[in-house]
Structure 1
Amino acid sequence: MTSTRPATGSVAATRSEAETRLLRPFAVLALVASGAITAFGLAWWLLPDSNPYTAPGSRSLANALLEPTQFAAVVVATGAVGLLLAGVALSRGALRRRAPLVAGAAAVLAATVIVVLGDAGTITFAGYLFGFSAVVAGVLTTAVLIVRAPRLGVPLLLLLLALLGVAVSWAGLTWDGVTTFLVRFGSGLVDNALPILVSAASVTAVLAWTVVAVVAGRTTREVRAFESWLVRHRRTVTVLAALGPLPYAIVRASWLTPWPLFAPAQGELSPAVLATGLMLGSGAAAACVLTLGLIMRWGRVFPRWMPRLGGRPVPARLAVVPGLAAATIITISAVPVFVLSLGADSLIEVIVFDLVLPLWFWGPMLALAVWAYAAERRGERREIGASAAVGRADADGA
């Protein structure tokens, strides 16, 4: 009688091959990012004036504690260790013989990059880009919904028109304010091209090393047990992650009321500043919704109203990669933003600031929510693959 159960050895081998295929591109990404970090460190060592971390307002913890030359040396060392570890991760049999070493070293290196290159400007750049994208995406989504799903689109259009009306008539938003913001936004991206490039390299390094740590760590019983716990509690973890940007969204929404929170004085709340705040608040609200998508049906199957894609499965990487990138950006900015908050006049103000913008909580929690989503989707694929294997075995037996 032919067994319909796949051999345990073949399943383990297939799983190991899948993890190796996942590890390699992120190890290559870590190699490239580590090379960029090494190059930046060497440039700052030879040309100290080119170091953007010496500019006022930069709050890298390592930069605050070290002299410029020492800081540059630490950056070079961090990049060099990354290059070495990437070589180990890319070697043959890395997951079989050196998996615990690779996992531990990658986790330590990701934390080191956060301490050495974490900068408050990272979340600022990302917040502006995401907020602007959220506004554009919201307008396009509303337009599509009006045509393909009027029951959703028309109420959403009325809500947006009502918010726009309040922003214009009550809060004082003007077209000149919007255009002034856009001009400042574009010029700011150009003027800060080098810091943005450094932030991109550091975020890429942390993201890549985090994924390498998780993939290599899954070869250990402890990490697999933790991953199983995450999947069981994914709804709670995801809801907690969605709460991260909510206080900031509420604060910015209050600018449309007679009681604006954390806003400039009434005479200083110009239309351009108002446009900036509302855009950032829109990004925070979009972040809440997208995070909840990790446990909603539309996070697995595209809604029917979406042209061409409606009804099709959502590729897991379409949610995992942006989600991990966002979690990395938030986490890498958490320490420097906390350091900035210490400049407040009182302990109460420090606590309030870190509750309104809880990067220290939001970033790690979002990373866990994305990890749980990825693990669950991977489990679904395994079940489908096992069912297909059983079906083929039954057919062969017949």
Structure 2
Amino acid sequence: MKRNTIWVMAITAGIAVANLYYNQPLLAEMGRSFNASALQVGFIPMLTQIGYALGILLFVPLGDMIERRRLIVTMLAATACALVTAAVSPSIVWLASASLAIGITTIVPQLILPFAAHLAKPGERGEVVGNVMSGLFIGILLARTVSGWIGETLGWRAMYWIAGGLITFLAVIVLKLLPKSQPSLKLSYQKLIHSLLGLIRSQPVLREASMIGFLSFGAFSAFWSTLAFLLEQSPYHYGSQVAGMFGLVGIVGSATAPVIGKIADKKSPRLTVGLGVTITLLAFLVLWFFGLHLWGLAIGVILLDLGAQSTLVSNQARIYSLLPEAQSRLNTVYMVSNFMGGSLGSILGIYGWSWLQWNGVCLVGLSMLAVSLAIFFRGYKCSISVPSQE
């Protein structure tokens, strides 16, 4: 792959995925704007991630049968419309509906990742995916920083207007700079979607990666969906701008994605999956015991993003090596699992906050990660007794 193609893909993935996370530092401000409770506004990130999972399921498999660049540009245009709809929301119900639409249309990163894996040579696939994932994760983290600052200075609606304009500009850039890709798969849409079930039944590595991704990303989302509420109260008393600034702290962890990809290429992606889940669990222990101290919160965020990045990149390196002709569909199964887990983690985090405040959030994260580690070790034992599919 040309280096500039990787850069375009990484930047596009980062800017596009940011739309899913602009709401997290703004939840408290949205609640005040509509006179809504924490539980009511907590449904906004949950619906966004449910929409994302639904959009991946409905549209990402098309990447195996439709020219990818045209599909990417079409979805960017649809995302811009959804963002403008959110910006003019007259009620919390309208905003929740617009957030669902934003999630459904913001699937461009999941079209780009298998596109990049398809263009890369087998020996460099982990590194290329890691580079694109760095752009994606930095987009996730900077989204919180940017939206927190804009929300505090211009109001939460301004963030959606700016994002709509940015996505429109990005669609023009993608049309000019990304290469065309003509898939060879000839299936009806119904058979294409039905083939997902066949992949789930026939690929044990895909099943294991999807279950681990579901739980680990759920824990990740539980933290980020409740951070703004923690920072608003004692001992912090911070606004949305500071909540967003923690995205910059997390970049330290996210910048390691290319290194993780190289380790996965040279060693074993299974090894880095286990390492990622363990680091994420350690992050929640730090957040639980030291999260009411600023230094403890910062260390926890760094570990959390490092662990989440390791798990995601390594799992994707595993699944992309299974069936080269089905990379979009493999990615569909895996990412639907991730974001269904993310939506569950978001709402469980809100319930945990309503129940036991910060202790409740940390208990939710630790519980999900403990189950994730159990699945990992069960798969590890099976891979010793049965020849591995990897």
(message) For distance in nm of label points 7 Å out along Cα→Cβ at positions 49 and 145, which structure out of 1, 2 has the highest calculated value?
(response) 1
(request) Figure out for me which of the structures 1, 2 the number -0.96, -1.04 belongs to, where log10 I(q)/I(0) by the Debye sum over Cα atoms at q = 0.23, 0.26 Å⁻¹, for residues 297-352 alone was derived from the coordinates. (result) 2
(request) Match the computed value 0.95 of Rg/Rh (Cα atoms, Kirkwood Rh) to one of the structures 1, 2, and report its label. (result) 2
(message) Once FRET efficiency 1/(1 + (r/R0)^6) of positions 121 and 241 (r between Cβ atoms, R0 = 35 Å, to 0.05) is calculated for all of 1, 2, which comes out largest?
(response) 1
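Which of the displayed structures (1, 2) returns the greatest value of relative contact order in percent (Cα under 8 Å, 6 or more apart) on calculation?
Working: 1: 23; 2: 26.
Going through 1, 2 one by one, relative contact order in percent (Cα under 8 Å, 6 or more apart) peaks for structure 2.
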(request) For structures 1, 2, calculate mean count of other Cβ atoms within 10 Å over residues 97-104 and state which one comes out highest. (result) 2
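Match the computed value 2.9 of distance in nm of label points 7 Å out along Cα→Cβ at positions 137 and 201 to one of the structures 1, 2, and report its label.
Among 1, 2, the structure yielding 2.9 for distance in nm of label points 7 Å out along Cα→Cβ at positions 137 and 201 is 1.
No value in this document is a laboratory result; all are computed from the given coordinates. Since we're looking at a predicted model, the values are computed, not measured. Cβ atoms are built from the backbone, for glycine too; each structure is taken alone.
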